[in-house]
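*Asks:* So, here's a batch of structures to check.
Here, each number is a calculation from the coordinates, and none is a lab measurement. All figures in this text were calculated on a predicted structure; none of them were measured in a lab. Cβ atoms are built from the backbone, for glycine too; each structure is taken alone.
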Structure I
Amino acid sequence: MRHNKDILHKVIAIDLLLLCFSFCVSLTGQMFKALQEAYALSLTEGSLLLSVQSIGGVAFSLLCIFFIDALNKDKTLVILGLVMCVLLMLVGIQPPLLLLFIIFAALGFAGASVNTLTNSVMVLTVPNNTERYVNLLHFMFSLGAVTAPVLSQTIYAAYGLIGVFVLFGGFSLCCAIYAVFAFRVQMRQGLVTESLSLKKRFQQTLFVIKKPGMRLVFIITILVCSWQMSAIYYVSSFFTELRSRPMDGAIALTVFFFGMMVTRLIYTRFADRFSKGRVLMLTNGLGLLAWIGVFVVSDVYVKMALMGFSAFLCGNNMPIVFTSACAIAPKNTAAASGLVVFGYYIAILTFIPAIGAVGDVIGLSAAMVFCALPLLLVVPLSYLLYKKSITIDMCADQPQLS
């Protein structure tokens, strides 16, 4: 009985840490324009903050791919979760611009650790019904993202940037402290559990990358993240510009995340029943049509509805690619998750600034039409994933060990 209670506390702690990461992502999207104005940055210059954040994320992803299987994953997750929450609070004090860039780089490193390790640690904590727990984990991400935009915009109107980041960061810090107690046994253990031999780690990483289907999943990850992160970071600014009403932007971002939250909650019940390639092909094909519809209709509320419907259709992309990668390499789940997060940050590092640069030239509304391109490319690749009968779903039945 006590064992089950300990597992429950760990599951809750993991869910809360990803909830905190969702605050980091959604606050960056919602407060992006406010940060631009506070530091007098253009859209392209503001996008560089996201690029710097991505550099930190790429750094952790590479560390994760090569070395994380040699570390105490539970302890690493909790420590870097604490760091992430403190850094989130520091953004609100509006430090000098150079220091802000450094904080964003560090926030990218710590955030990537939470984004990666919550998936891996959840797989280790509950090896049975893994897909359902991972999907529920990503539901928590959506839940945090749904509540953050409107709430943060309300706090910003009353207390400014410092109020937003200190309040959200303070709540996140409490969640991280809870995780310390949930993983108290692991926190007393050593950080390094295996040899850190670079040769051994390189061979193991190469083995994971060469697994059938892994490279295809990696490419799909880059594409789905290019669309998803562009939407997250620019939707609020896009809708704010339509009628010069910041609350419109907050509501639109909330609608977007609500669509993701609902579909993840529904899919949690069926995650282990359908081919991942087939699901990706169908949902992203329909999601593409909904996304294009956003820029065809003129009514703002219809635009919001289509934006939310697109998120509903494509909202399971990330849970699917995470579980696919872990299923392909069940004995190296952290390295597999790290590869997915590496693709995630490649998308942010390249596609997001590109949309910002195009937006400076032809306007953000026109630039966001180009976000349909990644969804368009996902459809044939998902068909290839399904048609070639890559046995991801069969691999999911293997023991989920790391």
Structure II
Amino acid sequence: MNGMAFLLAAILGAVPVDATLLDGSRVSGQLTTLSADGAEIQGDGESRKIAPTDLLQIEFGPKGEPALPAMHAEIRLADGARLYGANLAVAAGDATFQSPSLGKVTLPAASIRDIRFGELTGVGTAWDELRVTESQNDRVIIRKGDALDFVAGVIGGIADSQITIVIAGQEAKVPASRVFAILYASRKTKVPAPVCDVLFRNGERAPAAKLTLENDSLAIATTGGVTAKVPAAQVSSADYGLGKIRSLADVPRQASYDKVNPLWTEVDQARLQPLRIDHVPWGRTQPTPLRVGGKTYNRGIWLHSGTTVRFQLDRQFRKLQATAGIDENPAGRERVQPKVRLAITGDGKSLFDKVITWNDAEIPLDLDVAGVRTLELQVTPAEKSPFYGACEHLDLVDAKLIK
């Protein structure tokens, strides 16, 4: 949906959406109804009703709208929700905090899995490994440079940005700023099955037991018992596939690189290679949104020319959908006029092969990957450039696999 259509929809109080169905088809228009009975979308002069069993995903508003900043602590719940919380307090068995998407949240403290206060840079892998290990004790995670350590104890409560911790029978109050994270003892918690997974524009995520449309807002009841009414403009998508859609960037991969700039030393190559993988968006040295077709995207894959990436699909998916184009962020694009070749193969069979230039319109991809074990993406210089590959940055945005 283009920007003018979105502006008109906003003035009229309508909710613009793009819906993906299980058969891989898409329906775009104004969302007029959303309930347990399904969705109704008005577009091109007709209204289409979609049964909940046919829905895969609903994307709200203009694609690529910049994300809102995260607020303070990252809080993960037993039902799989990931929320950001300001004014966090835990006492007498209850937790309260202010979520930028859901507003004031009050829930049992026992429903919290972990709380992260510190930045992930340099310790993301270590944190992921700690999160999946079970423990009969609460753990207080301390950062030491690029390493994480912990002490076991009991979390007594959180108030005024101080954490009460009991370790070996001794109680201490520690400023939250000195603690990287808290991991609560493993608990077995039963939660109802969600009807969809709601992703908010600031990165918050909540599985919903119920999601309905009320004027230009969405009423959500999470599987963890949180209820809220959220402006549709704050919601990025609702995933009804619940695992049937997977971001391509989340799939295990192996990457290799050819040196496209002969002036690079081995030290340069070793320094630049990790930058293509370890940052979000993939390849950037800072979280700068990708830009294709005049739109910004906060999630996608960034590939410099000379890069080959192999993804292990293991015959799990039917479709690969994405939008491809030369990244529009570099200021020197018009002078350099980059041109690359994008080749996509599945188990060696060509699925897509095209030269993409700096001023081409964005290219929608809808590729059949049924039965594919290994998906390979290769980006190469389309011609010899006197600029040695400068600005040859290919973006794959909204890249997702559908089961």
Structure III
Amino acid sequence: MKKMLYVFREFNDLDHMTPVLDQALTLHPEETIITCINPNLDLKDDFRLKYLQSKYNVKVQYIYDLYCNSLGLKLFSRVTNRILFSKSAFSIVASLKQKLRNKLYNCRLKIKLFNELWFQSLIQKHNIGAVIVDYGSKHKFIYETISNACHVHSIPIIGMPHGMDATTNNFVSDVTHLKQDTGHLEKTWGWINNFIVASEGIKQKYSKEGLPLHSMKVLGNPRFAKSWHDKYRSIINVHPSNIKGSKLKIIFFDHGSRYRVNTDNIYATLKSIDQLPYTDLVIKPHTRELLSDHRLTSVGRTSSEHSIHLINWADVVINHLSSIVFDAYHLNKIFIYPNYFTENSMVWEKYNACWAVSNINEMIDAITSIHTGKYQLPYRQKHVDKLLNDQVYGNQPDTNISLLYLNHIKSIINT
């Protein structure tokens, strides 16, 4: 019985893996292994892992603990992930333990212990049939070791999206736009054999940046499917918002400044919104980035609360790059897209599934009209539905997207 080894590196990646893991543990629990490759992530307090562990009694561990077949590996595992990772009431002690742990995970000893022979033995011990990862560079952590060992044993490496790419243009970051390297994705992600992508548009887009068309399979995005959205809300305990008040509640989802954004436009616009007497503005930094501009610390309120809680609270969602807006669609929130915040082209404007504004004046007019109730949404539900159908459901509405992912992974194992 071949097993599926899932490897995540960030909690964002886990966010997109969880619906598929939920399906895999429902149908094939004995074939599903869940590991984390990033030793700096604390696995104990994540609500998604708690959900999976509570529902399925599944073990989630660092990949470095998955197979300790020598005394050296056993000692390394015990020291790094038990002794040095235990909580301490004294901050100085905790800091020293963390620094020592980091040094161990970045020293030559780790490279010698977790080598290709180790992972080849792991493959044989656990009878691994496929390794499922998020898209990422093989030069991070021990991905190169995994890649080389899988190649020796002809084990397929399957890439799952770690987010939703909502841009329609190529070369979306400052660096890639500057270089215009049509092969950069193959250089970065080429160690992955098979890719699952959400839409045909993304497939064609990635092919222009170096990924072979035959390596990509369009299957939608399970994280933003309505069925998972509803389950996700129950996991994080989100209830319908009954909060009322005289002020218009607005949430802005910030994003990394390296994604061709105009920070001056963002700051000036949000400052103007915040100065309106009838607005309550909250800014949510991107989960993997700092605020795009340090000046935003003086505007509105900054919150690290879960994004769905913030969307549920808000009357209006302002967003330019984050895929979290798909949750705003499911919660029927007004979505304003300031297209002058970024030089990238976004999928929601292409589908006319947003309230697009092109300058500060248009933004303030939109906010004011919503506050007074004298407005008509410039986009319709049919436009939103078309966007969801193409970008989330892969043109397969009313389909269990997670099951499509799982069946595709199983088919690759059995090939």
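*Asks:* Thinking only about Kirkwood radius over Cα pairs in Å, for residues 114-193 alone, which of I, II, III has the largest value?
*Replies:* Structure I gives the largest value of Kirkwood radius over Cα pairs in Å, for residues 114-193 alone among I, II, III.
*Asks:* Sticking with this one: If helix-only ellipticity at 222 nm (-39500 (n - 2.57) for each DSSP H run of 4 or more, over all residues; to 500) computes to -2000, which of I, II, III did it come from?
*Replies:* II
*Asks:* Using FRET efficiency 1/(1 + (r/R0)^6) of positions 82 and 314 (r between Cβ atoms, R0 = 30 Å, to 0.05) for the comparison, can you identify which of I, II, III gives the largest number?
*Replies:* II
*Asks:* Oh, and also: Name the one structure among I, II, III that FRET efficiency 1/(1 + (r/R0)^6) of positions 154 and 322 (r between Cβ atoms, R0 = 35 Å, to 0.05) of 0.15 was derived from.
*Replies:* It traces back to II.
*Asks:* Comparing distance in nm of label points 7 Å out along Cα→Cβ at positions 290 and 306 across I, II, III, which is largest?
*Replies:* Between I, II, III, the highest calculated value is found for III.
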